Structure 1
Amino acid sequence: MNATSGISVFDVHHHVGDASGALGLPPEEAPDPEAYAALELVKRIEIMDAGGIDQAAVIPGHGYLRPNGHADTQAVNDKIAAYRNATPNRFPVAIGIVEPRDGEISLGELERAAGPLGLVGMSFHTRFQGVSLDNHWVNTYVGAMGELGLLPVVHALDETAEESLWKVGLLASRHPDLTMLVLDGYSTHEGTKHCGHLAATYPNLVFDCSLSYNFDFIANHVRQHGAHRYVYGTDLYSWPLGQRISHILGQLLESDLSDDDKIAIAGANARQLFGLEPS
């Protein structure tokens, strides 16, 4: 519960995993896995407590190494499910990864994610995955996810061609009856404007607030398209890369939106999206 507002806050966008691979650091600078894992969880919860975050959805980092191909992806999904299971009161849901370059074999991983692993969705971050968001296999997986009850989670850093927001719109148009969660769309000024267009055009898209530099832009979109289209997210990575909660939460709670809208965006929408509360 946020101490200032009394609003329960759910963060839809936490990445878990050693960030050295994503940062391109040499192996000798990577931490010891076991020691790091124990410290990382403690630090993450400290950061959440200090920032007024009650719960979060966890997603593996997409910069993991894959010398063993599909088996490495399966191991990443196993680990994120275990992370959720270890502290379910703070991390009640986990989102996995599926790799488009694995082609048809990843369809089985979607079934495993929806079944034994109990994941709520699968994440695409194509700038790390060697394909573009309009890739055939991304589209194929999203269709299969709809049948399995998995939420497509799409990273959309518009500054990189692989994740251009127009490709998010293309994906949304191909699956108009399937809700999708768009992450990082508000990370640039042009992306912010484009997200407003996407929200107006594709009612099946829900947007997080991560990487936005000013909530005022998002507040305008909330007034135009409805609070139900927006959720709170931070893109918090594993410590020490992430050390504090984004300033956006404070701006959301201090905005002139209605209390009902603030409650919805801060946490209620996310809990409905992930099936934690009835819609």
Structure 2
Amino acid sequence: MKFSFDFSQFFPEEDPDLAFYDSYVEEFGTDDNFLLIAVENKPNVFQKDFLNKFQAFSLESKGFEYVLESNSLTTLSYPLKTSFGYTTLPIVHINDSLQYQKDWHKIQEDSLFINVLIDEKRESLVLALQTEDNLDYKQSEVLLNTIRTSLKSHDLTNYHILGRAFFYEAIVEMQRSEVLTTTIVASILVFIILLLVYRSMPVVLISVFSIAMSLLLFMGLLAALGKELNAMAAFYPVLMLIVGTSDVIHLTDSYIRKLQSGISRYAAIISSLKEV
């Protein structure tokens, strides 16, 4: 089954505020087209081996699909004015470990990058990626898989990710979990209610099986048609179980009453289906 998430789905299609927002985004772009990857290294990040790995990962990220720009302390430089014009000075001298302490003092003095591209305890570095606008779930999944593969290949295992693509992945995983959880909980509840109503295990099992098949066919039809389930999808199983339980109770009651009146089983089934 396919899942999707879009904030605009919570607003009516002709909502004036949504129309204003869409026109604003069209003119100025979105403000969530970023992805931040923080990589930890204790006791501190100023270790040559770690900096080389992080630098390699930062440079590789520039070629990732859906990435427009990539910045980190290891790739950025200070502008430096000389008598021959402007040149650049690296923020971190990766290959000169004797400069590390001086580099750190300079970063602290500027305070531009503290808690942005490096934390105040210098235990983690951040790679900031600017991505294409409005990445969908598939694109987000491709980008995140690429990032994780790259991190693993450079032996950077202690990391955290923040941004639209990661949020998209997390929200879809939560939707999947909610659909599964609500289905299981609602099914157990329906089973208990039917058992209390009929006090007959065969009748309850037939009823639950019928409802389960209806739910399976419904969800299977959505999957076959390629319909994407949004944030409201968690209610589908509950609604199907509510409607299914109601119908099953009506049908079963009608069928039992007809059997008790002396009608044959086949005739009772046909009559109950027509009436209910």
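Listing for the model above:
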{"read-out": "Entry that produces 1.00 once FRET efficiency 1/(1 + (r/R0)^6) of positions 165 and 189 (r between Cβ atoms, R0 = 41 Å, to 0.05) is calculated, selected from 1, 2", "value": "1"}
{"read-out": "At a computed 17.6, 51 (Rg and Dmax of the Cα atoms in Å), which of 1, 2", "value": "1"}
{"read-out": "Structure from which 41 was derived, percent of Cα pairs over 17 Å apart, for residues 77-124 alone, options 1, 2", "value": "2"}
{"read-out": "Entry that produces 17.9, 64 once Rg and Dmax of the Cα atoms in Å, for residues 85-180 alone is calculated, selected from 1, 2", "value": "2"}
{"read-out": "Label whose coordinates, when relative contact order in percent (Cα under 8 Å, 6 or more apart) is calculated, return 20 (choices 1, 2)", "value": "1"}
{"read-out": "Which entry (1, 2) yields the derived value -18500 for helix-only ellipticity at 222 nm (-39500 (n - 2.57) for each DSSP H run of 4 or more, over all residues; to 500)", "value": "2"}
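None of the figures in this text is laboratory data; all of them are computed from the coordinates on show. Note that the coordinates shown come from a computational prediction; the quantities given were computed from them, not determined experimentally. Cβ atoms are built from the backbone, for glycine too; each structure is taken alone.
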